[in-house]
Structure 1
Amino acid sequence: MRARLEGRAKGIRVISTCLAATAALGQLGVQRILVVHPPFWTESANEEGRAYWRAAGFDVLHCVRHEPTRGFTEVAPREVVEFVSARTPREAQAVFIGGNGMRAVGAIKALEARLLRPVLSANQIVLWDALRSVGQADRVTNYGRIFTGRKRSGAPGRT
């Protein structure tokens with residue numbers, strides 16, 4: 001898909017969320033992940049996500065759709081922090097929050113501090129990949145460990 005789109009874009013680099021996330025997790029030295037999808041994903045889409053990450057070579061310890069505390073699918077950062085914290089297995093080396101329509105960026109800093117491991121979101125890693133392609137990713141601060149280039153700490157997180 002990426003090659004086809006870049007061909008149509010006359011050589012302009014196309015950024016794909018999944019490919020960017022794979023590169024980010026690889027840079028961080030991560031193999032075991034928790035995957036969280038937005039509430040508006042279907043259960044079958046959630047299972048397709050699990051299969052994608054496994055086929056990409058990751059050990060998916062848990063793959064779950066976020067369940068908001070109310071009927072509305074917009075999720076506040078506080079809810080993301082609580083939901084992800086409660087479901088992150090101790091063995092997970094990182095968390096990936098998928099779905100470009102879920103605004104999880106406000107939860108990244110709090111989750112990384114609480115879980116002591118990298119937390120990636122779909123929109124965050126698209127920005128990281130774009131900035132990385134022009135050598136500027138290290139200029140971003142307070143937007144997650146991926147921008148510092150530091151590998152995971154190896155410290156245990158909460159279960």
Structure 2
Amino acid sequence: MTTVTTDSQDLETRLRRLEDLTAINQLFVDYGVFLDSHDFEGYASLFADDGEILLGPLGRAKGPEQIRQMMEKNLGPVGGGSFHLVTSPRVELDGDKATAKVMWTVIQRDGDGKPFVGMIGHHIDELVRRDGRWLFFRRAGRVDIPSAYPTGK
């Protein structure tokens with residue numbers, strides 16, 4: 001009987017871990033989709049009410065409303081000019097909290113419409129589960145390879 005309970009608890013723990021990792025990975029994907037489409041309302045909804053974002057020269061904001069305003073001010077209303085690839089998530093779960101590091105790559109278009117890698121960086125995240133939903137508590141963006149616009153044609 002003890003073995004069955006232990007196996008059942010282990011299975012529940014493993015299933016919960018997989019569900020958490022899947023939800024957190026979806027959070028990263030949604031971040032890129034909202035950012036690229038300039039849906040800053042959706043973008044800000046990915047942050048906890050007391051969540052914070054630090055994006056170097058773009059600024060720092062706390063709470064969804066300030067985050068939305070900061071992004072609108074810096075990036076404007078029209079999206080579609082770039083595409084973010086979010087890769088290599090490394091997530092450490094700790095109950096209703098988690099830490100993560102993900103890489104990001106910005107794909108842009110040159111004057112002829114040809115795609116090129118604009119810049120590469122990473123995010124260092126603190127995540128929280130609130131009301132059953134994973135959210136960013138603190139997201140710090142770092143640029144590893146700055147913008148390099150193609151020269152000539």
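Every read-out reported here was derived from the displayed coordinates using simple, explicitly stated rules and does not represent laboratory data. Every value quoted in this text rests on a predicted model; they were computed, and no experiment measured them. Cβ atoms are built from the backbone, for glycine too; each structure is taken alone.
Out of 1, 2, which one gives 26 for relative contact order in percent (Cα under 8 Å, 6 or more apart) as computed from the coordinates?
Working: 1: 26; 2: 20.
Attributed to the structure labelled 1.
One of 1, 2 was used to calculate mean count of other Cβ atoms within 10 Å over residues 41-48, giving 19.4; which? Each step should come with its number before you reach the end.
Details: 1: 13.4; 2: 19.4.
Answer by label: 2.
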